[in-house]
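Have a look at these structures, which come just after this line.
Laboratory data are not the source of any read-out in this text; all were calculated from the coordinates shown. Small disclaimer: the values here were computed from a predicted structure and weren't measured. Cβ atoms are built from the backbone, for glycine too; each structure is taken alone.
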Structure 1
Amino acid sequence: MSSSTDLPVTPATRPLWWEDVELPERPALEGDLDVDVAIVGAGYTGLWAAHHLRALDPSLDIAIVDAHHVGHGASGRNGGWCFDGFAPGLARIEREAGLDTARRFSRALRSTIDEIARVCDDYGIDGAVHRTDGIDFLRNRAQWDRAVEEVEEARRYGIGEGELRLLGRAETLTIGRAADVVGGLLSVDHAAVHPLRLAAGLAAGIERDGVRIFERTPALEISPGAIRTPGAILRATVVIRATEGYTATLPGLRRLLVPLYSVMIATAPIPAQLWDEIGLADRELFADLRHLVVYGQRTADDRIAFGGRGAPYRYGSTIDTAAGPSDRAYAGVHDALLEIFPQLTGIPITHRWTGVLGVTRDWHPTVSFDRRSGVAWAGGYVGSGITNAKLAGHTLADLILGRDTELTGFPWVRDSTRRWEPEPLRWMGINAALRIMGSADAVETRTGRPARRAAALWRLLG
């Protein structure tokens, strides 16, 4: 077990992913501009929406503005998990629209992984996507029981043995030699992503297709038909708000999506002989099934990039990724990594950073378009943003162009979402929930039995 003293005194505070991607200098918007579609946010949602709009209608004039640069938000900071996740679960889709729709939505999520890889090939984006599997190390009986339930639910939604299956202890250890393993949950054919390389390559690709991107251009106000920036008005028939975790910074939207922090660390490159002890030979994505989610990947340069939830929510939905969480939050993530792979004791942490993800009140990702006002938005992916944002961008394009497709019929397309409670209730409730999940993990580690407090919390959320 580590402590905060194991962390280097001065690890880099910028994301590891930013070290080997050189972003071009893009201009700010300095004069009024009229376009067909204006997008706020040069992250995955905005970039994919632009990509699909241009693919479906090459005549569209599209412009994107971003307060910072391409991939500055979660799209350039995340853990690089490209998988078929959906935060509230497919059971929510079944309750809202029936079993057949839930099964079709599941297939759409999984096929999105293939589509991301295909677009990378089409645009010549090298080193962004590595196809591999994902392994959840099951490290106590409670985690094993949750994995059994997950497999049973997956079968109901058409996910077969070849896509998701339970492993015994011995087979699990052939993939990764994690500590205290009782078994594993193997997810087949996902992808490890270099987050900023994907965002940067996608941005360059849509620019070649004619989309204009303006950086260092914050949206001060978004209204039907117009985006007001410090130096100009960007006018458009359709305005897309693709601001995800940063939505709370916009006027009148503080309670629509709350920003929750995710904390990331990266190790120094790990020697080959130590990798022989650890495994992950095919750069498998890895996690366990604790309630406070953790996630990791072996990077192309043989580091481990590892992240987790649990950093406190900031009062008033304020965001400061430069200051970020406390040393204690980073140390907690480091501790979790060493719990899974104690072989890494003594390996330096060279980078630590944070990002924010957007969460709706019902934890339900949302895609929305009001044709009367021309305002569209998508977000609330709760950590499944690489695939969810791609699918949402395609869905937005279909909605805006009036296309009646399978995507526009899924129930995450909705007109409105429930707002979060005002402060201080929001601050009290979110941080209490984080503490409950953390204490539930501690109980399950100690006893091996499912923590009733966590089950009650998930029933309340779902």
Structure 2
Amino acid sequence: MNVAVKTEVERQPGELFAAAQGRLPGSGPVADVRQKAFDDFLRLGLPHRRIEEWKYTDLRALLRDVAPLAPAPDQAALARAAKAVKALGLDGTQKLVLVDGVFAPQLSDVAGLEQGVSLHTLREILEDKTNPARADLLQTVVASDAMIALNAALATDGVVVGIADGVSLTKPLHVVHVATHSQTSVVTRSLVRIGNDAHVTLVESFVAAEGAQAYQSHDSVVIWIGDRTDVQHVRLVEDTLDAANITTAIFTLGAKSRLNTFNLTNGGGISRYQGFITFAGEGAALTTNGVNLLGGRRHGDTTLVVDHAVPNCSSREVFRAVLDDRAHSVFQGRIIVKPDAQKTDGKMMTRALLLSDEAEADSKPELEIFADDVVCGHGSTAGALDESLLFYLRARGLPEKEAQALLIAAFVGEAIESIVDETLRDFASAAAERWLTTRG
């Protein structure tokens, strides 16, 4: 039974929302949608362990409260953000930078966008009173979820990208989220619509400027993929180790499209990545891979819902977690096969590597099958490093930490190798190596 439990911030109805009013773009129907969304958030309360979808990630205990919105960035914040973007070291992409929840054109490659790519900000569309559909950008129907409602209520900005039919991007489109303030919330919402017969690589990065601590990122991204389109989506979370990152990603796949997603979390003290993927056209294929690299008391949750709504589609989910100290990793994967979705082929596999007796890995695979001509399956394993392999490597002169790092790199390598773009693959591998060298 889903029971609403209120935190202190929720027992003071409207204070968080009222304090944010000056930061929120849009009036009329937009304001109405925001008010309803915040009312839904107040009604549902922060997710907690008595809500099945959140049973392993109790935000009532982990997050406690939603921090107030970060102020709009001033010149000092933009300068610090510029340093953080430069420190990323990921060149060769078309960067779209959001600083404290506001699009920063001066830090973005606006002039360098390729032909066939259109760019607007969420703020400008929500404030355009001549656009009758502007309020629709804040609405989703994939789930009744408190954090989705909170995002709709408080989103300050984001990017709205359109990619025309037949476009093949020569450079990845890279959305960079930068936090510059401590103990505040950054709430963003981006939308990407990709036409038919296109080839696109999308990257998302979450980073912090120097000095930013204990902030919260509440993000949502909605991606529509046309027919016969190939999309690579890479998400890299390198927030500070005391930050919280709650992200919802919603994908809709057209006929004969291909979606390959990868998520790496090696930052943030609390993270939840919930993905909703719907097959809307026949013959589409999904490959999704994820890696959690966690130490200390950090908590990382990956929750995926794959909805096979039409026939002849396939999905593959591969997830890896490496846990040290008292870290906690969660993987929840649900494959839904609707009655008309015959010839569905769906599989998921999750593996956890526990480097400490106090680390915890929870895995909850689910299959909801309402068709009879399908091939679906799941598997899950958890264990420690192979002592015989460690002995073999140490017998050949490798120090213990170096031997462990070599085995861990091999363990997560299968997921990282799924990244098609060589530069992005090397970048993700380097991030994993940094975690390995700093784990102790």
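Taking distance in nm of label points 7 Å out along Cα→Cβ at positions 139 and 259 as the measure, the highest value among 1, 2 is held by 1. A value of 6.1 was derived for distance in nm of label points 7 Å out along Cα→Cβ at positions 339 and 395; which structure in 1, 2 was it taken from? Matching structure: 2. Assign the value 3.9, calculated as distance in nm of label points 7 Å out along Cα→Cβ at positions 67 and 275, to the correct structure from 1, 2. Attributed to the structure labelled 1.
Who wins on percent of Cα pairs over 22 Å apart, for residues 19-226 alone among 1, 2, i.e. which is largest? Structure 1 comes out on top.
Here log10 I(q)/I(0) by the Debye sum over Cα atoms at q = 0.11, 0.13, 0.18 Å⁻¹, for residues 131-290 alone has been calculated and equals -0.73, -0.88, -1.11, so which of 1, 2 was it run on? Corresponding structure: 1.
Work out which structure the value -6500 belongs to, where helix-only ellipticity at 222 nm (-39500 (n - 2.57) for each DSSP H run of 4 or more, over all residues; to 500) was derived from one of 1, 2. Label of the source structure: 2. Source structure of the calculated read-out (FRET efficiency 1/(1 + (r/R0)^6) of positions 43 and 283 (r between Cβ atoms, R0 = 30 Å, to 0.05), 0.15) within 1, 2: 2.
As an exercise: relative contact order in percent (Cα under 8 Å, 6 or more apart), calculated from one structure in 1, 2, equals 10. Which structure is it? The structure behind it is 2.
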